Structure I
Amino acid sequence: MLQAGLLENFFQFGYVTTDLEAAMAVYRERFDVPAFMILDGSVLKPGAQSTLRVALAWIGDTMVELIQPVGEPSPLYAEALPKAGIRLHHLGYRVRDEGRWAGVLAAIAQNDVPMVAMSAPGGSLECAYADARAHLGHHLEFVWTKAGQPDYFAHVPRAPDRREA
């Protein structure tokens, strides 16, 4: 059983789609998210051929990540990928320090939860997906921006703040 402490610092809803433009349109039209940062999959795996298109936007303190596999989807995304529309793939959690990151990875390994790890170019960001589908119906993503590195998400567009003061 994964530790409850792993589910701290929630920051992201991650969705998969077969049509990134249509998924962004849903957020623009229904949730007033005017702009997204678009990333090519090669950003996640330097030197690799593009396998993903990703759109990111902040809504308040929560990020929306829309993922469109390009070509044959990897097993990580294939099962959740809808024929049309968008579908929840993962909930994302920020990890703020190296000690906690090591603890997250150890907890995942100790509990024999299938994991996929990825990193960003330059080594500034590491991600690990834990397969929690059997218990929660989705993956868990843990994201660690390494100390001394710029905030990888600092340039992600923000939707207008509509919260009441």
Structure II
Amino acid sequence: MTLVDQNKIGFIFCDYNNPVHITALTKLLNNYMSDPMGDAPILDNKQQQKLVEGLENHTSAFVLFILYEGKYAGFTTCFVNFSTFKVKSYLYVHDVFILNDFRSKGLGKHLMQKLIMISKERDYCKITLEVREDNKTAKKLYQSLGFGECEPKMFFWTKTL
């Protein structure tokens, strides 16, 4: 891994009214979807517009970009949820993606550390995420930051509608 100069890293929340941000978001998301860990068809223009509108109107959602040398290198999509057991808000990390050209430089770790910092500043009780069983790189990253399976072990279930 070639670590990057931290002074060249920046973070910016997506402004859904900023065309540069929207272009970056849709480009990054389509790259993620075509990645083996995304494994989904890319979005056409109509779907991209619906995605942006959906995120903008979802009051608990935010997208955070990571920039390297002023270039959009990756992003995360997050949702703020509420724990009935802890009676506090928590952060659910839905997407984490770094473009191929920026991988193996520690940017994913910087992005996750930023989310941890934001969560502490906002007094969230925890951060949750899901990771594919075969995504060894992501699992190693998350474990290095203190993430792990719940006790008792939980399962992620889906009912497609």
Structure III
Amino acid sequence: MSEEIKEERRKAKNSSIRALVDDAQSDCKEFFKEDYHYCDKEAITELGLDSELIDQLVEDYVIQIIKSGDYFDSYLETLQEEQAKSKPLNFTPFRELAHKNLGVARNLRIKDSEKILTTLMKSHDLQELDENLKILKSCVIRLKPISAYAVLELLKIKSKLN
């Protein structure tokens, strides 16, 4: 493969990542009305771990949240169908997944995700849940844009294969 083609692909990838981050920044700033940025110092101090390990755990968290997106969406869709049929809503699977992810966000001291996941644990408003899921994804994209982009691309490829 020629160097020119490699360079064009790198530029296209960087452009896609930049657009992803810009959208995530905009969504988060609009939702929170402030510009929050994660700082690992609190997690390092309180957990007694080094910055490299915290960085890896944050990356794992980003991957986990993005992969959990399909499950959240599926549970929310089920809730919407139950609501449309005037059936009692079973929030348990949705809340269990939110609880699992909330524990990780709390341990890593990721305040924006913690706030959103707490709402996901408590809210009965399906519209609010849907909005919060979108913001949660934006929050984790901001944490580790390159990792988030890679996972999103892999999920696209996987969905095309299915």
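All of the numbers you see were taken from the coordinates with simple rules; none came from a lab. Small disclaimer: the values here were computed from a predicted structure and weren't measured. Cβ atoms are built from the backbone, for glycine too; each structure is taken alone.
Numbers at a glance
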read-out	value
Identity of the structure behind 27, 22, 13 (criterion: Cα extents along the principal axes in Å, for residues 91-138 alone, calculated), options I, II, III	III
Which of I, II, III leads on relative contact order in percent (Cα under 8 Å, 6 or more apart), largest value	III
Structure responsible for 1.1, with distance in nm of label points 7 Å out along Cα→Cβ at positions 51 and 67 calculated and labels I, II, III on offer	I
Value -10500, calculated as helix-only ellipticity at 222 nm (-39500 (n - 2.57) for each DSSP H run of 4 or more, over all residues; to 500), assigned to which of I, II, III	II
